[in-house]
Each structure stands twice: as C-alpha cells, then as structure tokens.
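Student: See the structures that follow.
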Structure P
Amino acid sequence: MITENVLCRSDMIRCVLCTDAPCTSVCTRLDPASILRSIWFDNEKCAAAKLPDTNPCIECSAPCETACLRCGQVPVRELIDRMYDEIRPALDAAAPQNEERLKTSICGVPLENPFLLSSSAVSATYDMCARAFEAGWAGAAFKTISTFDVHEASPRFSAIYGNDGAITGFKNIEQLSDHSVEENMAVFRQLKENYPSKVLIASIMGQNEAEWEQLAAECEANGADIIELNFSCPHLTDKGYGSDIGQDAEAVRRFTAAARRGTQLPILAKLTPNVNTMVPMAQAAREAGANGIAAINTIKSVTNVNPHTYVSAPAVHGRSSFGGYSGLAVKPIALRFIAEMRMEKELSDMELSAMGGIETWLDALEYILMGANSLQVTTAVMQYGYRIIDDLKAGLNYYMAEKGIRHIADLVGEGIDSLSANPDHLEKDSVLFPRFMQDRCIGCGRCVVSCADGGHQALHLNNDRRPVLDGKKCVGCHLCILVCPQKAIRPSSTRIIRNPQ
C-alpha cells in the first residue's frame, strides 16, 4: 500500500484546472485534464488504476504541454510517466467497476452516494441543481427559502489564498434565496419530476413560529424529501434570526417544534459554529422532533483589511460587515464540532450531515470517521465546479475497495474511540523521535531554525548542511516534520521511553 502521496499539488502548481482543457483536446489516447484534476484532489491512485496498461506518453511529442494555456509550465507528460512508474506498481486494488459501496442514506432517505450540495449559492436555481445532479451529486440542500425581502450587496465575496494559489479561506456576505416562496416551490416540483431519485433538502427560515410551520408544510407538499432548519446564517442576527437562534437552545427547541407541526418529513437542524459547543442546541432540536443535525455553517469573520482605506473585504461603497468564513481553513473546527456531537450519548441516534472545507475524498473520509452520515459541499464547488464530484466519488470508492469496506455505515464514527476531549488522557512517558532521510534533504535548514526558535533547540546543521539531532534535547514534538519543504523527515518506527524505571 502507498503510505504517502507520491504526487501532490506542488508538482502541478502552475496548472489552472481549465474548463474544456486544451491539453485534453489535443490528446488522442488519454484525458490529461482529468488526470491532473485527480492529482490535485488526492485521487491519483484511482486515476492510475484506470490508465491503459501501456504508457502512451513514451513516444509522444507531448502536444498537451504545447497546447497548455501556461505552455512550458505544467509537466503533464512527466506527471503521467510518474503515475505509471511510481503509482501503478504499488496499487493494492483495481479500479472499482461500480459505485455500490457509496450507497447510503440520510434520515432514512436513500442516497446514491454521501455527497450533497449545501444550501448556498451553488444550489440556488433549477438549472444549477439539475447540472449538479447530472454530474453525479446525490442531492442538494436548496438555498434557504424565506419570506424575507432579500437584496444582495456587491461585491459579496472575499478570499484568503495559500502558497499554491488555491483558496484556503472564503468569506461571504451572501444572504438567503432572493426568489419568492412560490417561485422556489415551482423549482422543487420541476426538480422532483425530472430527478426523482435525487434527494431534495428544503432549507427554510421563518420569522416566527407560524412561518416555520407553514414553510415546512409547503416544502413537503411540493416535493422536498427533507426539511433543513437554518438556525445559523451569520448575517441575519439583528432581530433574532439566523445564528442568533443557533446560540439559544430554547429558540432552537421552539422553532424546531413549530416546523415539526408542519411536516412529517425528516428534519435537520442546521447549527451555528459561533458557540462554544453545539451539544445543548442539538439536544434541544432532538427533543423538539429533529432527526439530525447539519453542521457547520460558516464562522463569523473579518478578512483582508485594506492598509490604505482601512476597510475590510468585501468592501461595499467604503463599508463592510462581518461575514461567514468557510473553506479548507475551517475544516479542523468543523471536525471538532461533529466529533463532539457524535461522542455525546444523548445524540447517538441523530444523523449528522457534515460540511466545512470538504475538497477531496480524504476530507470527506475524515468527517465520516468523526461520525458524519452524509456530506455537504459549497466552497470547493464555487472554486472548482460541480465536476469535483468525480474525484470525490472515485477516491472514496477506491479507498473502500482497497480496504475491503462494503458500506459507508461501516466507517461512520470509526475514529471516535481514539479521540479524547482532554489531552491529559494521552500517554506521556515516551518520545517518538524524528527520522531524517538524507537522500531527500537539500540542506535548507528550515527544520533547524524552526526547532531553535519554536521548539527545543535539538537540531543543528553539520558541515555538509545536514540536520543532526540531539536526543537529549528532543521532545518529539515533530515541528521539524511539519515544516520540512522536502518531506525528508518522518517519525521513527519505535518509541523511546523517556524515564525508564
């Protein structure tokens, strides 16, 4: 089994993941664009398993690289060669022939796979949901329906970028659906008529108990499969809406009960992360009739304060506001909330539909292992498009085939038993030293400076510019492993007892 990704984003950092990519348009044997996307989304093993037995690039003049919009900057042929030389020989399983392993359910409603669009800008119209369903998404939580008079600001998005140019954090001040309830109900009817096997989740927000009840009833009558109660919008707080509700267990209880009076459908309560813990709100939702929890919604944030105007982004006529932060940067926070709820015995019968920074199948798997039954995605779709469903499904399907896992349910919560809310419960009498692979080290000294200024001064460079470890000072924190740009440091295979008795 391959224990680390041989290929990664840094190998193709100049690729822009084109639509209708020129590299594929000139290749007669392969789909280079699809292969590059699979590498980007940590799905190189499944992609390698689907390649022809013989490498067609061996005697090829690489027209894909010439056609590339960044000609000469993306090593397409080299990456495919490495798929053949390094990935394929180490594969443990053939590419799955079907997606039966991915079948699951949400609150008893069958899902063809665990991947859904979350309620947001990516699921706001019939056309958008239809294209997503055609692409392979199992369903969608439609953009939140309400009776509010919605007017959007412009601009309403801002982003924080990583070193590879990809968005790591995303801020929005997007509001609810700007279509009327009647218009959205017509969309529901059309979606269910044309895509009866896809799951339609109706996200709703009422202004009082009567509206929560009425909206739930109308959505059920027009074809929704599940009702999702938006208790977490970070932009609607002035009058006790949005995330104000999600911070108040009694408000969650009251409005969940109102929605339950209006529908017999399964109910998800979508909770805000702008709290210390979601457990009291989740318990209140359960007691009032909810079948599950959707989490997390976006985190209140401020981004990109302009050093000249002093206005944060997005700036609208010289003013801004707190907004919802999402994307890969929030995943660790979202995983904590999901795990915390799954660890709570009183919530053991609740479905958890998780979201927050899911870009790859590995992200999805982490949520499943922390207790999620289904997965919702927005920011990655906004950045890369509905097409990411191909690698989400293929990567998770291949992993399950490789591990001999037949059902998604067999993975749900499998990572919980090893997790503790209190680090005092961890074993602290041994040290796991770092191990240095000198053949990969280039002598940059990043590990040394990090250890000196942020660790325990246990490293120095020798005359050949190679790191040398002082075992008497090293505490096994592994900061050096994290900062090494060459991935030339790994954990040792055995632990050393710190104070042998």
Structure Q
Amino acid sequence: MANKYYPTIGLEIHAELKTQTKMFCGCKNNPDEEKPNVNICPVCMAHPGALPVPNKKAIENVIKVGLAVDGNIADFSEFDRKNYFYPDIPKGYQISQYKFPIVSGGHLAGMDITRVHLEEDTANNKHDRGDFSLIDFNRAGVPLMELVTEAHTFESIDETAKVAAKFAKELQLILWYLGVSEANLEKGEMRVEPNISISNDPKKLYTKVEVKNLNSFKSVERAIKYELTRMTELWEEGKESEIVQETRGWDDAKQKTFSQRKKEGSADYRYFPDPDLPKMKLHEAFDLEKMKRALPELPAQKRARYRSYFGIKDEDIEVYINDPVLGKWFEDVAKILNDKEKIKIASNYITTDYIGLKKANLDIRCPSVNNFTELINLVTENKISSRGAKDILAMIVIKDESPLKIATEKNLLQSNDESALKAIVEKAINENGDVVATYKAGKENAIMSLVGKIIKESNGSANPQIVIKLLKEMLARP
C-alpha cells in the first residue's frame, strides 16, 4: 500500500494595478501599448539623480483590497529596496516592501492571507528574435500588488489544486469588483505562483518549489497536480533529497514543469529601506472607515443575497457573479417578476438559452427587461411552449420586440381550447392503434408518442398539458 503524503501549498499572486500613471513616476500606465519603450522617463529608467514619488492611488487600491479581505491596514509602512540584477530591472534593484507591508492578515476562499504589499513591476523581455533578446520598458515601474497566503496543508492532490485555483479566481473577482485591476492572466496582468511541497508528516514542511508561467486557472490546477505527482513519485522511490528549493516553469504545451533556477531566500535580496522615499502613516493619510463603508458588494456577499432572495442554482449564481452586467439585468428581471418560481425559470433561460445564443453571436444583446419578463409570463401561463419560448428569445435578442406580438404573428400561441383539440386527439388515437395498445398494456410512457404527433398536427399550438389530459380521459373509456 502506498504511503500517505500531505501536500502543502502557499500562493504568491501579483496583480498590476489600474492607475493613470506608474508607481513612482508620471509615465502612462498603459498595458495595451503596442509600441515599445514609449511610456518611459528618467525615473523608471533609473537615470542618475532621478527621484521616485509614490503613487497615492496605487496605495489606496491596495488598502481597498486589504479591507475587502478583512486584513489589517498598517499605520506605519515603508518601501524597501530588493536587490538583484536582471536585465529587465533598470535600477539593479526593485522597489518593494519587506518588514512593513500595507496589509497583514486576512482571509479569502478558505485560505489565510499573510500579507498584501505594493511594489513596481519589471520590464518585458522579448525572446522572439532568435539569437538575442530585446527589452520593452513600458511595463517597468507599473504598480504591482503582491498577495502572499499562509502555507496550507491538505489531504489530497486534487483538493490542493482545486482550492488554489478557487482562491486565485476569487481574488480576481474581488479585483474586478473593486475596480483596482483588470487582472487578465493571459495578458500577464495577474500572475499566480504557487509554492508547493509534500511531506509524510502533516506537521512538518519539506522543501518547496515555486512554479511560474501560469496564464490560466486551468494551468494553475494542472501545474499543481503535476508537481505534487512528481514529488510523490520521488518520495515513493526514496529520492526525496532530489527535491530542491527552486523556481520551475510551466510548459503548457507539454503539460509539465521544468527547472529554471535555484530559489533565493530573503537574505539574498539584501532588503533595506529605500532612502529616496518617505515613510508612510496610512491611518493619517486615508480615512479607513469611510473607505470601508464605500466598498461595493463583494462576490461572497452577492452569492449569499442571491441564494436568499432568489433561490436559484449555485451554477446560475456563478454566471452572474462572473458577469456583473448580466447579473444586474437578471436582478431587474427578478424585481418585475417578483415570484420565486418565475425567477428560477427566467434564470434557466438566461444561463442556458441566452448564454448559448451569446456564444454563437457575440453581437447580440439582452432584450429589454419588459419584453423578457413578458416572455417568461407567457411560458408560466402556458400560453407558449418551451420550444416556442426559445424561438422567440432567439428573435428578441436581435430585434427587441414584444414576445406576445411575435407569438401571435408566428402562430406560436398554445391552444387551451379543449373542444378544438378533441378532434385532433381523437384522430391521433384512431390512426395509432399500436401505440394505444401498448399504452393500455401498461406502458404509460407510450402516451408521449401520441402527444408529439398531436402537437405536430396542431402546428405546435397545442398545449401539451391539455393534450395529455384529453388523451388520458379518452383512452380510459371502455
């Protein structure tokens, strides 16, 4: 029997902050700039004598994140120099924070947070020229938030990967809701770097590795699973000493990690307070109580409200959490319907049929709230069939019209007139003796074959419930 191993994970997540200018200079913060080296100046290029000035908006954005995760906002904070030399760091050091981060503590998505601090981003290395690389300094100096979690030990590899990806996704949502970052993983605006280890003793931490180059939440899960599986196999083979503290990259094409470099410790960076930047008294500079009151409704709060008010499925709720514009439209629909059962039906049409139409044609828009609620009322009042509702929805997302008007013009209104339907039902019974015999022999599902034929005969106008009622009454006759 295989030994029991306990995976441990901690996350380091960087997010570029959405500000007008860079962290310590007046250069434009524009992640979409395509021309290289245009948003640069003597400060972010580290020319001699150029002095940095902190971006107050970036500091405010980090405080907002701290308040949103119930962290402690430091009264005293400062910036430090993190010393290391890479070609993408023009100064030969990075301005970051070490002993006195802006935020300490906090909780999110089942994980404890150690700290949230502020630093400057590096430049972009371009390795697409063959024998040489170029550097684009547009990103150098962009305000960069770093969040570090506590190390958490789990029971299984799958659980570890899922919790990590869930945490990262929830943080992205919070950054969106606060409006402090676009946090697009594919564009590198948010970078998730898990620190991973396993041990045969849940109370002991073993050598960890850090995995980089993860540009999607799926990659986060897959990289963690791969790395933990690799470590488990080394332990099983008695080669746990081959697990070294290092940085590993993720190859998405090969779906595996690879060694990049040995991992530095904090002592290697020789942190010391930056002498060019002032100390910060954050409780004096910011009205924290006012900022807390001004926070928007956050994803966890919205989930709780949707469950309580609307009673819709968790899967539906997540659609609205991830698309606040669609969520606001759904809430407007729910307000008019004012009936939980109707609201559930409306949500089903939105999250299945409307989303399906949207995927097929990105240019479509939500119909007006009045027209959509009219459609739902037609369905719940059995005036149109589910099929008819889907067809009408496909029309009103392109041309926003009254569903009742469309149903009338297209002959989609269901007939509830029993006397008018009786002749069609009787005809179906007379023409399908074998189905009738099967039904009378005890196979009640056979009746649905007759229902389909009757609805087709009525050009889709027959109300299925009325048809079933009439069939059962007629077939019960001796």
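Since every read-out is calculated from the coordinates, none of them should be taken as a lab result. The structure presented is a predicted model; accordingly, all values stated were derived computationally and were not measured. Cβ atoms are built from the backbone, for glycine too; each structure is taken alone.
Student: Tell me which of P, Q gives -8500 when you compute helix-only ellipticity at 222 nm (-39500 (n - 2.57) for each DSSP H run of 4 or more, over all residues; to 500).
Tutor: Details: P: -8500; Q: -12000.
This figure was derived from P.
Student: Next question. Once distance in nm of label points 7 Å out along Cα→Cβ at positions 21 and 365 is calculated for every structure in P, Q, which label goes with the largest value?
Tutor: Evaluating distance in nm of label points 7 Å out along Cα→Cβ at positions 21 and 365 on every structure, the highest lands on Q.
Student: Okay, next question. Comparing Cα Rg over 2.2 N^0.38 Å, for residues 157-292 alone across P, Q, which is largest?
Tutor: Working: P: 1.14; Q: 1.31.
Checked P, Q; max of Cα Rg over 2.2 N^0.38 Å, for residues 157-292 alone sits with Q.
Student: Between structures P, Q, where is Cα Rg over 2.2 N^0.38 Å, for residues 309-428 alone highest? Walk me through the intermediate numbers first.
Tutor: Working: P: 1.29; Q: 1.16.
Largest value of Cα Rg over 2.2 N^0.38 Å, for residues 309-428 alone: P.
Student: Rg and Dmax of the Cα atoms in Å was computed and gave 24.7, 76; which structure, P, Q, did it come from?
Tutor: Answer for the origin of the read-out: P.
Student: Right, another one. To which of P, Q does the computed value 18.5 (mean count of other Cβ atoms within 10 Å over residues 93-100) belong?
Tutor: Q
Student: Going by FRET efficiency 1/(1 + (r/R0)^6) of positions 261 and 325 (r between Cβ atoms, R0 = 30 Å, to 0.05), which of structures P, Q comes out largest?
Tutor: With respect to FRET efficiency 1/(1 + (r/R0)^6) of positions 261 and 325 (r between Cβ atoms, R0 = 30 Å, to 0.05), the highest-scoring structure among P, Q is P.
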